[in-house]
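These are the structures in question, set out in turn.
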Structure P
Amino acid sequence: MTGKSFFIHSSAFIDEGVEIGNGTRIWHFCHLMPGCKIGEDCNIGQNVYVDRGVIIGNRVKIQNNVSVYKGVTIEDDVFLGPSMVFTNVINPRSFIERKDEMKPTRVGKGATIGANATILCGTEIGSYALIGAGAVVTKNVASYALLIGNPAKQIGWVSKAGHRLKFDESNYAACKETGERYKLLNESVELL
């Protein structure tokens, strides 16, 4: 960690072997385990736990009370809302050790996971997807998909800027903020 410019609150505990990128801020009562990697310009809120071997991309915002367990990969520009939850074993039991049964989870570039949402392990969240607060995600999520509920159901599509897309009869839509255009084809969305 020598020669880098980042902020670590005095109450945070950073184990040996942690990599932290320039411009990252780590706040009160966080614990970063050996071998985890935090990218540049991230904001790690209060009481966040990052497990061994976890990789977090650049410009990621992790709000308070989030645990990012082994097997989770967070790509660039992801937002993790307060108290959202990742799991890492499908059928945990306190009396049976299942550490070798962890299933990997990936959160794609620019995705948002709302407050108190739960992401079951083995799930892939597509780029720029938006998971609503309190949703329980049990299946893979397409890029740009908008999901809510328990179990989470897709109710539409969003732009990179997070605005709901309204597709015309030719399956084209534009973001109301940026004007970027999107095409819906075979139940997937692509930025034109």
Structure Q
Amino acid sequence: MNHLAHCFLSFGNEDLLLGNFIGDYIKGNQWEKYPLGVQRGILLHRTIDSFTDSNPWTHQCSARIRPYSKRFSGPVVDILFDHLLTINWERYSTKTLSEFAQETYTMLEHRRLEMPLDLQDRLPRMVAGNFLQGYGHREGLDFVFSRFMKRLSIPFDQAAMLDFFEAHIGAFENDFNQFFPELIEKAKTYIQDN
């Protein structure tokens, strides 16, 4: 899952949100230097990623998109799932996406100085670009994928991949709506047990 799902699965807890948001930037046992609540968020991030990577619904989507995204189908599906979360938002939240995004931005900005330096620098631009809501439309997906593609040694045809996704969105959406409730339960169980 990408930024939107990780933020959503923090369930409004600021410590969990911070840890979940910075999770990709914290390697090895670096998580141990953070306060306990943030540690739980970092480990929640890892739990979410592990569950997502091993889930059969995710595997089905990865196989479907692999002819276009090659060996990058896993992270591509993570981004596409954030898009599917935006268009299915009302199924999973009683708040509007706009309300959720603004509350999340406020909490993240409040904790910005606790983030790794790269994120401290990037967060104001991300918030100004309304990054959580950007997943909801093609232009936002194009932007996210163009940034993703800059990190790849072997690029793929982003436009063809997104055209295929849009042409088969019903199948992807069905898989997502089977998968995401399972992920919510996994996240809630992790939080309850830790």
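All of the numbers you see were taken from the coordinates with simple rules; none came from a lab. None of the values given here were measured: they were computed from a predicted structure. Cβ atoms are built from the backbone, for glycine too; each structure is taken alone.
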Next on the checklist: Using distance in nm of label points 7 Å out along Cα→Cβ at positions 26 and 66 for the comparison, can you identify which of P, Q gives the largest number?
Outcome noted: Q
Next on the checklist: When distance in nm of label points 7 Å out along Cα→Cβ at positions 114 and 154 is computed for each of P, Q, which one produces 4.1?
Outcome noted: Q
Item to check | Among P, Q, structure where Kirkwood radius over Cα pairs in Å, for residues 98-177 alone as derived comes to 13.1 | outcome: P
Checklist entry - So Cα extents along the principal axes in Å, computed for just one structure, reads 56, 44, 22; which one of P, Q is that? => result P
Item to check | Among P, Q, which structure scores highest (criterion: relative contact order in percent (Cα under 8 Å, 6 or more apart)) | outcome: Q
Checklist outcome for this item: Working back from 0.95 (FRET efficiency 1/(1 + (r/R0)^6) of positions 10 and 146 (r between Cβ atoms, R0 = 41 Å, to 0.05), computed), options P, Q, answer is structure Q
Item to check | At a computed -23000 (helix-only ellipticity at 222 nm (-39500 (n - 2.57) for each DSSP H run of 4 or more, over all residues; to 500)), which of P, Q | outcome: Q
Item to check | For distance in nm of label points 7 Å out along Cα→Cβ at positions 90 and 138 computed as 2.3, the structure of P, Q it came from | outcome: Q
